[in-house]
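Structures are listed in the sections that come next.
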Structure 1
Amino acid sequence: MSKASEIKNGSILRFNGELIQVEEFIHRTPGNLRAFYQARMRNIKSGKLVEYRFRTDEEVEIARVETNDYQFLYEDGDQLVVMDNTTYDQFNVPKTLFGTAVKFLKEGTNVIVAFESDEPIMGQMPSSAELEITYTEPAVKGDTSTGALKNATVETGAEIKVPLFVNIGDKVKVDTSTGNYVERVKG
């Protein structure tokens, strides 16, 4: 057990039996009252926001979390199989840890996974992915309207909107958090 004064922004705590990540941690000393810590924390599994006031001497359980780079190998049902880049150990990680960005995950991509005593608790993908267009309508000659978008399918099977000049076989950069087209990549 640790004291509340040892908590920092980004710390992961076991709080009421749940794992939560501290987003904001402020020391307050109001007038003639006792000092306390005001914490805004997010539940790792559900994503719900939790606000709590810790006494300065309150006991807390700071979770020991190991974060490492892993290489995505393949999908296995609702799990992703990842490999530790240093030990070559393989782990199964739930797809849900990566949120909606998982649809842009290509085999061989490096991802970050956080484990708390052998349980995967968080996953993070690169902010962008370079993917090949496998299907889109061909551009019509003379159609040069600026800002117009058309549907396209990328090699992972995800559907995105791209500008009219993008064709099948082009590589594009996609923002994995929003799913938006960023730019065409020169191959």
Structure 2
Amino acid sequence: MGDILRDSDLRKAAYGRLLHHARRCPETRVIDELGVGHGANRIDIAVINGHLRGLEIKSDADNLNRLPAQVIAYGEVVDRASLIVVPRHLQGAIAILPDWWGVVLAERGVSGAVVFKRLRGERANPSVNPMSLAKLLWHDEVADLLRRRGHPERFLRSPRAILYAALVNENKPRVIAAAVRETLKARKGWRDRSQPL
């Protein structure tokens, strides 16, 4: 049983080593369980700075049943992604992942600690969806962005779908991506792992 790696083992090790620098950088925010598609899927660990990066974890207690849907969900919003995976899921996962995803193998070392080995580097996601990015924002956040762009208060009380459409229709994808990242970094009350535990 000591060789089994659970999600909590991999997550703790990732915070301690893979994300050591990111968690201490004032320009970076590290978030647990970032909901995408209004909560239909979650990014296990999101790293937000000049890019939005997603880390998915597949431990010994997991299976790969949801990975195809998770790959699609990540692909809508992240600039880069990596899978942290235990040996038993490695081959099955690689068969599912697009080639722009990085792959990090996690094993139990002789000392009992988790050992990471990067098998494939991350590449830029070729197909971020601006509307999916906009939907990461809460109603008041997208309303605030549109307010700064001169929209009247009456319009800003519209349903969020209308506000998302306005944001996407009136801005270039790179402008939307930057606005979403800055809004997420400024959000209050999140379960944030950016500072030392």
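Read the figures in this text as sums done on the coordinates, not as results from a lab. Values in this document were obtained by computation on a predicted structure and should not be read as measured data. Cβ atoms are built from the backbone, for glycine too; each structure is taken alone.
Data overview
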item	result
Parent structure of the calculated result 37, 31, 24, given that Cα extents along the principal axes in Å, for residues 21-108 alone is the read-out and 1, 2 the choices	2
Distance in nm of label points 7 Å out along Cα→Cβ at positions 13 and 29 - highest-scoring structure of 1, 2	2
Label whose coordinates, when mean projected area of the Cα convex hull in nm² is calculated, return 11.7 (choices 1, 2)	2
Highest-scoring label, criterion being relative contact order in percent (Cα under 8 Å, 6 or more apart), among 1, 2	2
Source structure (of 1, 2) for helix-only ellipticity at 222 nm (-39500 (n - 2.57) for each DSSP H run of 4 or more, over all residues; to 500), computed value 0	1
Mean projected area of the Cα convex hull in nm², for residues 53-148 alone derived as 7.9 - corresponding label from 1, 2	2
